[in-house]
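What follows are several structures.
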Structure I
Amino acid sequence: MRIAIDISSAVKPERTGMANSIINLVKAISEVDRENDYALCCRLSRLKHYRYLPHIDKPNFRLKIIQEPFNFFFPRKIDIFHSGGTRLPNYRIAKTIVTIPDVLLLLSDEYASKEYREKKLKRYYESAQRATRIKTVSNFSKQEIIAHLKVPAEKIDAIHHGIDEKYFPRTPAEVDVVRKKYGLNRDYIFYVGIITKRKNVLRMLKAFHLASREIKSECDLVMAGRFSLGKEEFLEAMDTLSLRQKVKLLGYVPAGDLPALYTGAKFFFFPSLYEGFGNPVLESMACGTPVITSNLASLPEVAGDAALLADPYNIESLASALAMLLDNASLLNELQSKGLKRVENFSWRKAAEEMLRVYDKLR
């Protein structure tokens, strides 16, 4: 078969979450499939970031710049068009797969501007109806798509993400280098992700403040990621709670620094309100770092029994979980062991093999 995969949404200098997942899936497919021919497509509007295109040195893979309206012959040369995002071509070509990781924007208007939300909602509804199949990232998200986009279950394939091979426990020397780079002189609890309302960052601050007071911890909260909506409210909460000296904001952190930052943390704190999957939970576990996360959305599905789960809407529950791990070495060790075992269930090779079975369904 001839398969076109649109990776445009991952062609950018600072990849996070879904962008990294698209590239990892494509690389894994290139390792397990020598039979099908692939065109990795990048839209012309992304050409300015051409140097961030993945390099895949396999004879059945090539890169292609696309722009609608397509070259007349392009649609005739492919059997499947797989979008790594929610966007499908306006031109009705081949059989199509669209990727919908979650439906958060359908559920709330709190987490995006009105214009962005309206654009995305229109695309979600149109793509879900037009696509031959829908790929999502968890059984939780599959149920959400069925409920909110009114799509039959048999049209949806839930394929878990894998874990990038760069995530493994780092040596004390590697950790020290990264700690010095970011000025981390004390023990710390770690968070990585966009700093925004959906990630529950205000309750994180309040729970950390409450737990620190209860057990007089000398531990910092280190947060890596860019700000999105709610920056002013977040900074105001830091001042109100007198946390400027105990909360370290690192901004965007290069992917190469993350394994050592995970490894160096006492534990990872990720009480997000809604996740289609939740990559950081697995990344932390793979680095041998215990996890506190939410008991909502896809996070219990990903974490299994290898993390401490808490109600993300209950500040006292979050604070209790923090205090429990800050003051319980045996529980830390138990979660560390369980986490390292848990990540064995997730691999990009497994995800690639499941993706190939979806392609085969469309022969």
Structure II
Amino acid sequence: MDLAQLTRDLEDLRSEALAQAAAAPDTTAVEALEIELLGKKGRLTGVLRGIGGLPAEDRPRVGAIANAVREAIEAALRERGAALRGGELEARLRRERLDVTTPGRPLRRGSLHPSIEAMADIARIFAQFGFVVVESPEVEDDLKNFQMLNIPPDHPARDLWDTLYVDQPGNLLRTHTSPGQIRVMQSMAPPIRVLLPGRCYRYEAVDASHGFEFFQVEGLMVDEGTTLADLKGLLDQFAHAMFGAGRKTRFRPGYYPFTEPSVAFDVECLVCGGPGCPACGRTGWMTILGAGMVHPVVLQYGGLDPERYQGFAFGMGPERISMLKHGITDLRLFMDNDLRFLEQFR
């Protein structure tokens, strides 16, 4: 190939490339055209392979022409690309434009689950009497869940708890929040005033009044000279704050291995107000929790001297409190995640 032919090929390539660049429809076409014309295997590279057949004195002239052609093509592609990008940006802005005057979509507001709300109310009321919230583990050992609570392996009261054991011998899902009493007494010095909320688990058939998973709130107070009268006065104040001032209350005998004496705490029926109705079994009373004075054996397991310290404990179910407060008749509703039920508590 001679000098004249190579020069004509370069000029023809420039003319054709400038026309193609001007006609490129979008930035993708510009990028493809750049590879086609100026890439390692592009058309300009193919033309320049003919330089090797020229005399040495002609090669600088062709090189200068080739550089000029490359610069012209690059400038044309750059200019066309910038123009196309500007147009594409304008089109995108028009397409994605937001009308800020349009009313926004309403957001559905959630609410606390009734069990969580009840536990928050319980904690708020008892906080006024100096009680603080302490958490304890859901997986316990048999020692703290039973034996240190005055329930040895052969104790008949174990039949009251249908226990779910885990893989390691002696470990179980706690059946009540009472094991937290031992942990608190072993780690805190009197005076002690704590609430222990959390999930509990029992191997039970699920029905309207029973569940295998439920919440409990344990209360514990230990000090010198603590009496059953202190427990009665505290629970009276709690019942009035939770269910209304002037609500009648009563103690009646109960049984729990880890308290002595043990009591059930009742409030005046929230449905009939006392005369008796189906909701309260015609008695005029509703039981809201069990309580009692901490058994001396439990105090000893907690590392405290029962000759010096006395205490009381109480345990309640927040679902039970919600059922009484809101007239709910089925415990299963608390775990069904039915929005028709939950939205009532907004």
Exercise for the section: Of the structures I, II, report the one carrying the highest value of mean count of other Cβ atoms within 10 Å over residues 64-71. Expected result: II
Handout entry: Structure from which 16.4 was derived, mean count of other Cβ atoms within 10 Å over residues 88-95, options I, II
Key = I
Exercise for the section: Match the computed value 0.00 of FRET efficiency 1/(1 + (r/R0)^6) of positions 16 and 320 (r between Cβ atoms, R0 = 25 Å, to 0.05) to one of the structures I, II, and report its label. Expected result: II
Completion exercise
mean count of other Cβ atoms within 10 Å over residues 144-151, calculated, reads 22.0; among I, II the input was structure II
Handout entry: Comparison of I, II by distance in nm of label points 7 Å out along Cα→Cβ at positions 56 and 232 - largest value held by
Key = II
Fill in the blank from the handout: volume of the Cα convex hull per residue in Å³, calculated, reads 138; among I, II the input was structure I
Exercise for the section: Using percent of Cα pairs over 31 Å apart, for residues 96-311 alone as the calculated read-out, with 25 as its value, let me know the right label among I, II. Expected result: I
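No value in this document is a laboratory result; all are computed from the given coordinates. Computed from a prediction, not measured in an experiment: that's the story for all the values here. Cβ atoms are built from the backbone, for glycine too; each structure is taken alone.
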